[in-house]
Structure I
């Protein structure tokens, strides 16, 4: 697998009319990774979480652009760093309800619940001593959350808001990820350049992966379609590991000269990933097998990248809106 900087544009703008507009700069975006709720898109700003229901042209041949509506809007009292969807929700069968969590700059994890009618509940999960950078639900039952923050810790929580465990890290935690095909394993990324797999039950480390001293590791992901493939960005480079082969990187290439800040594997195309970074707050999409850059788009402001669970659609945050594009792998 190789990554180069030769652009081969293969992109369709799915929202030319900016239907996915919000108040303020977008700080985080998250498509729901659950099969039955994959049309849900959560968008976080400094004051609100807006949940959209998004219908793509791939789902209706009569559509040329998306159809979208706001499902619910939630007040959020601090800037959002990360949004995670619960795997245990019901938007079709009664009773209807949704649940998601956020990591934020005010040291809190927030757990949101709504029946989409009369009841909206927000629960604070307090314990971190610094900004919280990542949060994720255990993907089978959805009854446990993991979070990481600048206080050099990874914490596990129950839905009752009680902390169940705290794992000490060697540097600030920047991402935390569960994998639906790797029951009981938890991936934690640290700013010093380490990815570590843990047994979530015993909290014991299973494997460590290092980027080396190339810069701060600010984002990581675990390929949804290949549980052996891990990726991260540190400094200006993107790193890939295949855990069955070696703890050393399978590949590493420069992707953003001024530093990379985001990384996400496609859910539908194993060979495709997206990165975000500087200069220019650029969002790029890479084909890891053909070494092509499928997209390179500069955005003045905004954060966050997220792939649709069932289609090759990428959402990324901008100035008062979410950009949504279809990326075709060459």
Structure II
């Protein structure tokens, strides 16, 4: 039996509740005195959070997976286009699974805040309220079990195998000296979605792939991998939620440090003694790229054009002791 982890931001759990179960959620919202935070981030909400999590786990497992795949089919992901087939994104590590969710939460938050960041004082004056400099998010990594003998396609295990797959899909023009495993990790998801659609036509039940948010060497040595299971496989797989989960509380800065990175603090399972600090790399910048986060892959042709590069913008989590 293989154990995987499907991470979800706590706020998303409301969509996995039945109508009568959702009444509890509404009651908690209405009883909240502090409108600046969500009820599940309030001190003393531990038992109420456990109640919601236990309800999700005790509901039929197929509801959890089918609802997740249905939601994913609308918005898409790295290996499936939006408004197409859905799937389950998971990982064989609860922490890596949670980091994927954390990054997307951070990214969407930055897109909202960036337009007003230069006028923060004026915005705070207009609302007569000081905005938080640190934001918090609660992420739950649900443990699920799947059979050991399933045929998952191992994607991007090393450069040569990735190059072979990309060649079969017609990307040979990019095979210059700069070609590497980062090639499929463009933030626009274009090439990874082409690969996902290609693999969807094969007999494998899904794919395993390194995370774009963690150093390759660390993942390879620890055998950490993300999993993508397309919805076509859900009816044939014996996917089940176990009764175990890990609860992560992340707090992150909305303003960068002097070196451009972002501070992140983590508390695991509401235990103050299980506290860790790490960072997220700066948002990539073409004018200044000291960490070499922008990789350019040339599309080799004899046609002269100014726009002949495919760029991958990397942004990974790290501990400052590693830099």
Structure III
């Protein structure tokens, strides 16, 4: 054999020693990843102890997820083991994240309705979180929100504003946390109770009213922020700061909807302000903000409650009610 002093092993013996199938060893030799130490005249492959150690190394690296070409580079010394380990750790981390994302979708799908057809549709919608089709994911949310707007009893200008505002663009890839948010969003949007709640909270009593949406969107946020600030400061409903904010709120709503400030109008406004805030609605917009990479929008719950309390004070105090009503009516 030329190397009689060195112990050599047949491919079958190497297979028994290492547990690596003969077919695999032969393939590694054919691609020159594990060259045979010696070949007999009959072309039998023989392997040295060093070759067996190299095969063990290849097997371990394969178990760690390295590709054959990466292993070849490591063995040849063209890639440091430290660098190779760092690369592999990054790859494994990505795989773990992907599995966590898949797990999140499957867990939510498991909780979905047992009806076969509905379950398939829900699974598809949940699975959009893993899809590379950003357009389809964006379309799903946008179409659901647009359907809500179309069903709501809204002034035409306000309806067009919401249709434009509710056009959502999904990020390219969702993180594991965003996938958890997505699965919750899908569940909420498919819940008939959410649809009913959204319509109740967003449908005014008179849909035929015209609405100056530009003026409303310019002034309303500022007034609500003022009300929220007053509420957090503990201002009482009957205080001058609160009554001033309320006066401006009443005037704004009457102006943008082109309505006279009558007792009936004020009672309608009071009903709208006193409507119970929806935790589910706030949760939905918080999730949507998280999916879009933005901060959650404030609810201004305390501010609305303070305005409602301010109106109730007016109704309970006939003199104050008459004074504000007369002043506002004269300004129109």
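Structure data summary
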read-out: Identity of the structure behind 11.4, 33 (criterion: Rg and Dmax of the Cα atoms in Å, for residues 165-212 alone, calculated), options I, II, III; value: II
read-out: Structures I, II, III, by volume of the Cα convex hull per residue in Å³: label with the highest value; value: III
read-out: Value 13, calculated as relative contact order in percent (Cα under 8 Å, 6 or more apart), assigned to which of I, II, III; value: III
read-out: Answer label among I, II, III for the case where helix-only ellipticity at 222 nm (-39500 (n - 2.57) for each DSSP H run of 4 or more, over all residues; to 500), calculated from the coordinates, equals -10000; value: II
read-out: Among I, II, III, structure where semi-axes √(5λ) of the Cα gyration tensor in Å, for residues 101-156 alone as derived comes to 26, 16, 8; value: III
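No lab work stands behind these numbers, since they all come straight from the coordinates. What you see is a predicted model, and the numbers here were worked out from it, not measured in a lab.
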